[in-house]
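The next part holds the structures, each set out as structure tokens.
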Structure 1
Amino acid sequence: MKKVVTGNYAASYGAKVSRAEVVAAYPITPQTQIVEKIASFVANNEMDAEYIKVESEHSAMAACVGASAAGCRAYTATSAQGLALMHEMLHWAANARLPVVMANVNRAMGPPWTVWTDQNDSLSQRDTGWLQFYCENSQEVFDTTIQAYKICEKIGLPGMLVLDAFILSHTSEPVEIYDQDRIDKFLPKYNPRYKLEPSETHAFGGLTTPEWYYELRYKIQSAMDEGLKEIESVGKDFGKMFGRKYGLIEKYRCDDIDTLLVMSGSTASTGKEVIDRLRDNGERIGLARMRVFRPFPKQEMRKLAEDVNKIIVIDRNISFGNEGIFFSELKSALYNENTDIPVYGFIAGLGGRDITMKDIEGMIKKADGKPKDIIWWGLK
């Protein structure tokens, strides 16, 4: 069945068909529609879930932590300042090994006040232990919600799927909603080994002395490493059952290239149009869309870099005092690979500014000669 829905509603349907059992809701533009739609599902008996109206985003994640610890499939959604307010509880969810799934609608951080998109809100949480998936379109938002539960419940870490404010959240497109029976077969009921259960007592989040804390952090990193394989495996299984295969990165026209363009999120769709135009003009250029940021797909990016002469990264974010975050992480991944491939980084689209085909073509043209230790700004 296909429905014409917004990216926000695609996330709502994803939570519904994944049979989320506890949903913590706090409104913030441009995410509000996600929890509003779920509220209507619950009110109309279309979704069997406990819907908790909380007083803040911090409380929303606290409710999800408690629900997940009790063995329930938990879900919430947020944006920008709301995600920042959750920060403490994001650490708690990951460190407690709870597979909460959350949609974050990328919204630029204020002040000045804004409701438009860039990636600094989600990327500010990159070290909290959450998996991060960056979606290109609404179908991927829906599909990734289902996959995220399966992946996160297998490795015992929470997951955040990310979509661009307004470009995806409030625009409508056809999304295929799969039969519930097939989804139930792909994603069985959540039944964790340990949960809050009066008849079987365990300690959750108690004091840990130094001789054990270190080992617990090692296990989180090991789970992230396992996540790299699990994301690929679940993506392949999803493709076999539903016809759409997903992985850590998407390679677009990457055969026989000398230049690799790296992008993420919805702007990659514009990037693909640019690639088509340049390829038609005889240029050997392809695009790698970074679908997964945490865990970072080092090996996949290293393999792509083996056969190119130049890499261009366009970031819709910035780490102030340094450079674009995807750019920085990619250079780090390549550092010990005995390669002298020039890597160019550009900052574009902050605060929702359009990134046009002309902008992308201009950045590609600027990526020439030896990269300098500066940030290239795609300014008008």
Structure 2
Amino acid sequence: MRATPTILALAAALAAAVLAPAAKAAPVWTCPQGYTPHEGLNTDFPYAGMKRAFWVYPPSEAGQSRPKPAPVWVPLTGTVESTNDNLTVARSGANALMAQKGYMVIGPVRQCANQDPALKAGACNGVGANGWNWMPWNEGRAASAAGGRWKTDAGPDAGFFKAAVQCVGAQWKLDPRRLFIGGISSGGTMTNRAMLFDSAFWAGGLPISGEWYVTKDDGSALSFNDARAFVAADPKKIYQGRVGPYPLPKRLDPLIVITVWGGDNDKWDCGPPLGLCSDYRPTTQAASNYFSAQPSVVHVACSAKHGHMWPQANTQAFNLWALTTLSSHPKGSDPKRFKLTAPPDGYQCHVGRFEDHYPAP
């Protein structure tokens, strides 16, 4: 019997449904029992047996063309600057200003700060514990055997960020396709980790001078200088790293990622006895290689000359450009349709991996 057009159409639709990836459920907007978030500093938020804190800056209606669910911006400070600095001080990003542009800004406070958003370095400046590499955030597993458990577990910080966003969404209308996370230094590293473990939740991120903690292909650790040489010897390679799962996911859910490198002076000296302990040339190169190789990810590589800090040239113009760029590609959008607009003066950005870190001789 000849198949009718209707039967053929139904068969094609069924085949497409079987072959298509399963639809991802939207975030569930919910809070811990009895907890109601409010504008300002929220404390004693229960998560993973701890009490955590986060700032909430609701979006200004003036920053929206019409009332609608707001895109979300979760900025993360680094090691020596406080959460308050990251949110309100110009040279540290002043990220709370993005609420005036229509974004819901949620500023998490580091575990090591014990819910104090004003704490700068102090207890947050140093080598990590319990299998973590560095203190401020749970952003990379330690090179020792103790770090092994974090090969497949994102850790409590990554979960806390999602829980805070979901709780804020129970009180305000948020856009589930525009949930973005970003940060500087350790906050940039944490951004990489959050996206690598939770690409189903986040729509994208802005890792600024983030680590990758490059390893050998078998996941074993490299010394600082060996890792630098490893990347320099093959700048196009996909590198495993202690920043994310081991092995790295073969495929991520759709994301848009803007990786920022601060130029030749984008390095970090840990002080005695460690000395120079981070060089963000190889780390941002490794991150860009991986993300740009993902077919479901739009990766934008941005270089500047501000060194190791929040971008300093036209800071607020850059912040707005970055968030506007992220928001232009909501989760599930076709990467082939993405159009990159020119960044503010002081930044060189293009779609793909970094090509300026290791110029050909």
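Numbers for the structure displayed
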{"item": "Highest-scoring label, criterion being distance in nm of label points 7 Å out along Cα→Cβ at positions 73 and 105, among 1, 2", "result": "1"}
{"item": "Computed 12.9 for mean count of other Cβ atoms within 10 Å over residues 25-32 - originating structure among 1, 2", "result": "2"}
{"item": "Which of 1, 2 leads on FRET efficiency 1/(1 + (r/R0)^6) of positions 185 and 281 (r between Cβ atoms, R0 = 30 Å, to 0.05), largest value", "result": "2"}
{"item": "Comparison of 1, 2 by distance in nm of label points 7 Å out along Cα→Cβ at positions 113 and 137 - largest value held by", "result": "1"}
{"item": "Structure with the greatest value (metric Rg/Rh (Cα atoms, Kirkwood Rh), set 1, 2)", "result": "2"}
{"item": "Read-out log10 I(q)/I(0) by the Debye sum over Cα atoms at q = 0.09, 0.15, 0.18 Å⁻¹, for residues 129-352 alone, computed value -0.33, -0.97, -1.41, structure in 1, 2", "result": "2"}
{"item": "Value -12500, calculated as helix-only ellipticity at 222 nm (-39500 (n - 2.57) for each DSSP H run of 4 or more, over all residues; to 500), assigned to which of 1, 2", "result": "1"}
{"item": "Computed 1.2 for distance in nm of label points 7 Å out along Cα→Cβ at positions 81 and 97 - originating structure among 1, 2", "result": "2"}
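All of the numbers you see were taken from the coordinates with simple rules; none came from a lab. In this text, all values refer to a predicted model and were calculated from it rather than measured experimentally. Cβ atoms are built from the backbone, for glycine too; each structure is taken alone.
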